[in-house]
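Chemist: Each structure below is given as structure tokens.
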Structure P
Amino acid sequence: MTLTEGQWKAAVAHLHLAMTAYPSKMEEIEQLIVEVDRANGRRTFVAWVRWRDANSPHPRNINNPAEWPPTLTACMTAAESITKEAIEAYVGTRTPQAAGIWATHDPAGKVGWQRLEDWP
């Protein structure tokens, strides 16, 4: 089945959210994403993003997903590599006062967090 751009983005974003909710199903979900990509002639790039907001309570531990507020977390998906500038622009749409940004390529958003300054 061929998806429109909007359908593809929505489907892949929901699948990545499912990975966090059902970690035991991660391999199956990753394979489904690969199949959706292949059927649509695409490759999905993923970046989970977290930020601090000057107007929100300060999250204490970047490496503990359970303690990071979900309102300061998002999963970005794109058909091209996700750049520092794309992450900064996205976070800028969520808060005008980001006090720190971290990101990871981990599809489940669990490990590999790094400061945006160190983003590849």
Structure Q
Amino acid sequence: MPPSPIEGDLYDLSRKLVKDLKLSILFLSHIMYHDDNKLTKAEKNTIKTLLEEKKYYLEESDKIELDSFINNKPSLGFVVDYVKENDYDFKEVERLILLTIIITERDPKYERVIDNLEKKLIIEMDY
């Protein structure tokens, strides 16, 4: 029996949430690694708290991908390629960068990395 329209809509909504979550985690991992070339325990806990809130929406493949974002040091080039390959539009990217700033509590130590990320995305994505 095919899913009802409501079930299909809920699934689509949960996949959109996961798509946004993935880019948020990728942004956070990139920013938190590149401010001082390491991911501190506190930074890792910030990311894990965010993931814990959304774990029910994640499929196993999502968990594996998110773990790779956290356990590897995502480069700026990787982040840009990921945005392009996953068809994020400008509004999504801007919204998720703003969310990243809020999550990091506007900590000045991340400012330079966030600015570089945003500038690179604007240039590379022709925004």
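Each reported figure results from applying straightforward, stated rules to the coordinates on display, with no laboratory input. Please read all numbers here as calculations on a predicted model, not as lab measurements. Cβ atoms are built from the backbone, for glycine too; each structure is taken alone.
Chemist: Figure out for me which of the structures P, Q the number -11500 belongs to, where helix-only ellipticity at 222 nm (-39500 (n - 2.57) for each DSSP H run of 4 or more, over all residues; to 500) was derived from the coordinates. Don't skip to the answer; put the middle values down first.
Modeler: Working: P: -11500; Q: -25000.
That value comes from structure P.
Chemist: Right, something else. For the read-out mean count of other Cβ atoms within 10 Å over residues 12-19, a value of 17.9 was computed from one structure; give its label from P, Q.
Modeler: Values: P: 17.9; Q: 13.2.
It must be structure P, since only it matches.
Chemist: Looking at relative contact order in percent (Cα under 8 Å, 6 or more apart), point out which structure of P, Q has the largest value. Intermediate values should be presented prior to the final figure.
Modeler: Working: P: 31; Q: 36.
Top value of relative contact order in percent (Cα under 8 Å, 6 or more apart) goes to structure Q.
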